[in-house]
Structure 1
């Protein structure tokens, strides 16, 4: 699905990006609204521990003893508004099994596209490029991208890692309905997961010039007993000459994924 998302970007946003140079230059602070809606253009990043575990958690050593503190998970207050994710009993058992084998099973280890909402709170920046009909989001991790269609294009042809995003405005809030997500992503490194029935509704609400309040309501009747929500602030990156840099992790995991099939695996 890397190819599918890349194709969407190339055809829909390449002219816009080339004309503006937004992905190659330092993004200026937005001058004002765009067609009467908040200007979300810029590079943003979550500053929390949600990628390790959405729920409140203590610091914990890595299961790989050799990496010491480098692989330890930091403690986190959690971003689930209810505190705990409302799993069905059988799904909770699966989550615990995922956690026990997280070094082997976490899609992040294999550089799979992160999915929604995980792409938002991974410890990497992402850039929003906004126009009237489309909003493009480029993520530093794995060169992930997605297009938010402000005019509904109809049902997606296939499920994918990043799904299909359709947006509309409710006052000053951008609401994004994300569907057609596959079941190949996790929510975090703690094994929290979902099925291919996942449905996510995101809300991006500016709460200041350099802060967006992000909320995502998550629904999956195969996995959870009821919908649940995560909430966190996103901060504008104000670093001098800030821009997205490359993190092409696919080439970093080739030996992990395919080494045993080589005639001479790397040492």
Structure 2
């Protein structure tokens, strides 16, 4: 029977030295597929609280990979730990969390949401993981990344937080595309405006070569807003976009 394993990562990098945690997570997802452990359902970025009391690298965001698999969660522990340890920068404080769908509960979800608005400590994450029999590993430095790793896994599993940085087809989209084409070429299942209204498949969207959908009720949704068009026709743009920013800066943020 197929299930989903959520793999949370945080703090594998140091300021100014690539690769960032986003890239490590994307490449880990591919690595797990190559090992035959399952199919990646995308990598999501989860923005946590930005506060001077938190020793984050740049933006205090953590990442989560979702893998559809027939393997037991235990099969992911060793390859994930080995990969993260190998690809984390010296001086970083990497953390790893593995969470099965069946493990999710309100206490874990609450921890994830609290991490978006409160300063949490490592001991609380460890205690919560032990109580729920989760795989939560410190893989270097202070191991402080376990806080974000646990939060990312819980938030992704709950399905109402996060922006995709890797998802089937999104990095191949460029220029203006229709909502229907966007859904056909990617794993995005809906395009909606800020009021929640679904766009007709014929509606045109200026992608700015940067499509990053969000999770809403466990569904992959691109949120859009009206945009100015040269000919006066109706055009939409992603609510979250990189318009007007140099590509080099875009790449650094991915």
Structure 3
């Protein structure tokens, strides 16, 4: 983008919804990112997703409308400080239209995107290996304490939300780009953790749930043209969420 977004309202197709993180200013928030009607990136933050009204809770591929202001502490051109009360879900992009919509946004590498002054980008891998590591008991206990404290903070503002249940696993992708370079990235995608929890309820066995999730990414999503959403710079040099 050649200049900072200036309008007070916008629309975006949501592609990224990261795991909730603690924020000293906004309690538990989610960093989201998507594509505007002009096919340029948008980064929405902070979004207190779990205390939004049910009608406001969007998913990947949801179109949303919202008001925003330009953040004072973030110089990244795509960043928008969202007004949570203004969020409206405005339909979903049909599956048959997704590949065509995203095609102009696919880049060869993060370096390619950086050269275009893009702080977020989509890269289509040629191969992926989805893996996981179990968190330690102390890591899980620490996450539980933090989320319980956040839920208590919300109660002071007449908001209600149960403490978030930590996912017991950390997920990562080892992948190869179309040019043959290899990469390893931790997966900070909230919907991946949610998918594991859903499959665990179905399979009632952790290994079966994990294996099912691995098969979905490697055998279903990859052949259908999945792409990774990645940041390109540090926060103060315009990076991703």
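None of the figures in this text is laboratory data; all of them are computed from the coordinates on show. None of these values were measured; they are calculated from a predicted model. Cβ atoms are built from the backbone, for glycine too; each structure is taken alone.
Worth a mention:
- For distance in nm of label points 7 Å out along Cα→Cβ at positions 104 and 136 computed as 1.8, the structure of 1, 2, 3 it came from: 2
- Value 3.9, calculated as distance in nm of label points 7 Å out along Cα→Cβ at positions 144 and 168, assigned to which of 1, 2, 3: 2
- Given 16.7, 52 for Rg and Dmax of the Cα atoms in Å, for residues 120-223 alone, calculated: source structure among 1, 2, 3: 3
- helix-only ellipticity at 222 nm (-39500 (n - 2.57) for each DSSP H run of 4 or more, over all residues; to 500) from the coordinates reads -9000; which among 1, 2, 3: 2
- Computing distance in nm of label points 7 Å out along Cα→Cβ at positions 32 and 112 across structures 1, 2, 3 gives 1.4 for structure 2.
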